[in-house]
Each structure stands twice: as structure tokens, then as C-alpha cells.
Structure I
Amino acid sequence: MHVKRFSDAKAYEAPNHRACTSLRLFGAEAGGTKGLIVGYSHFLPGGGAGPDASPPEKVYFVLRGELTVIVNGKETVLKTNDSCVIEPNETREIINRGNEVCSIVVAVAMPPK
């Protein structure tokens, strides 16, 4: 088992994100897993990411606030405890259109080596 204390999580710059602060929990430089990258992100009102697409599958889980996810022109609002899967190479944009900070957990699948 590999335990990560929240106080030990390190901030990272997520590409093509705006008004966002992200912490790496597992994977990549944080270690602890080989098949996933797990992050914890806070989006200020008006903050978001994309539009863009990438090969790995992603899961977003909303811890607090609301997050608008736009895929193929269709908008879906995720609220606290809602989640979604972004398929490989699916173009998505996410936006916090609310007036409160939106906090999410993001899990990104890593391709097998």
C-alpha cells in the first residue's frame, strides 16, 4: 500500500487550464501507481480547461461546486458527487460557470508499457 498525505501533495501546472490550481496525488512525478495519474483540482469561477483532446481516458469526480462539461457541443452540468468519463481522444471543454470554487478529482489512465 502507498499512502499519500494531502499535506505532501505537490502543485503542478496542467496544460491548457485557466484559473485552476492542481495537486498531483498519484502517478507521474508523485509515484505510487503505474496505471493512473490522479489529481485534485480547484477551478475558480470562470476557470476551466480546453477545448482539447488527448489519448488517455479520464474520469472527473466533482467534490464540491458545479462543473460544466462540453463534449461534441453538448453541455452537461456535473454537481457535487457527480462524475463522468471522457473517452480517449474525445474533445472536451470544462468550465466552472458557478460563483463558488469547483473542486474535482481527476483520474487519467496511463497506457500500458
Structure II
Amino acid sequence: MRRDVFQAIADPTRRDIINLIAHQTLTPNGVADNFDLSRQAISKHIKILTECGIITITQQGRERYCFIQPQKMDEVADWLADFRKIWESRFDKLDNLLIKMQSKTDNDKSK
């Protein structure tokens, strides 16, 4: 079953795993050592992340290592870009309103 990136980031534990692996390459056991969950639970989260394509697991000798695939997060960034434009527009309007209010207050004080 192929999942999408939004399913991956919907869970806080998976977001923490993504953040952890983004900063260092770890084995699945190394990932599990950073959480207060069973190895089986972490394994399930890692499986979902690999199904989403956010991480890949590569065999190196006898060990398996989890690597982040950051380009997969572009899908989230693209989705957020439209919202960012809306937020920035609203903040700009708020800034303009505050500037007008401040200048009015300054003008009233000078009278």
C-alpha cells in the first residue's frame, strides 16, 4: 500500500522520527533507542515512512540504516506555499493598520 506524505507527518512520533533521521543516519534500533515505545511500534512507524518515500532503508554490511529523502517533503512545502502567501498578505495588512494607528496616536499627542 502506497501512502502519501501527509499521512506520514500526521503522527507526532513519525514527525519526531523524521526530525531525528534528518539530523543523523540511524539503524531502526538506533531510532527506537530515542523513544519510549516498543521496537515493534517504532518499526511500524518506520514502515509507514518508507511507504511514503520519506525515508529509505539501505543495507550496509550486516546493518540496515535509515536515510531521509528530503525532496519528498517538497510536497508539503508546495501545499503550504499558498497558505504562506495568504498569511503574509494578512500580516502586511496588519502592519499597515498598526502603522496608521501609531501615526494617528503620534499626531494626537502632538496637538
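Where a number appears in this text, it was derived from the coordinates with a stated rule and is not lab data. What you are looking at is a predicted structure, and each value in this text was computed from that prediction instead of being measured. Cβ atoms are built from the backbone, for glycine too; each structure is taken alone.
What the table shows:
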| item | result |
| --- | --- |
| Computed -21500 for helix-only ellipticity at 222 nm (-39500 (n - 2.57) for each DSSP H run of 4 or more, over all residues; to 500) - originating structure among I, II | II |
| Answer label among I, II for the case where Cα Rg over 2.2 N^0.38 Å, calculated from the coordinates, equals 1.03 | I |
| When distance in nm of label points 7 Å out along Cα→Cβ at positions 57 and 73 is computed for each of I, II, the largest belongs to | I |
| Among I, II, which structure scores highest (criterion: distance in nm of label points 7 Å out along Cα→Cβ at positions 9 and 89) | I |
| At a computed 0.85 (FRET efficiency 1/(1 + (r/R0)^6) of positions 25 and 81 (r between Cβ atoms, R0 = 25 Å, to 0.05)), which of I, II | I |
| Relative contact order in percent (Cα under 8 Å, 6 or more apart) - structure with the largest value, from I, II | I |
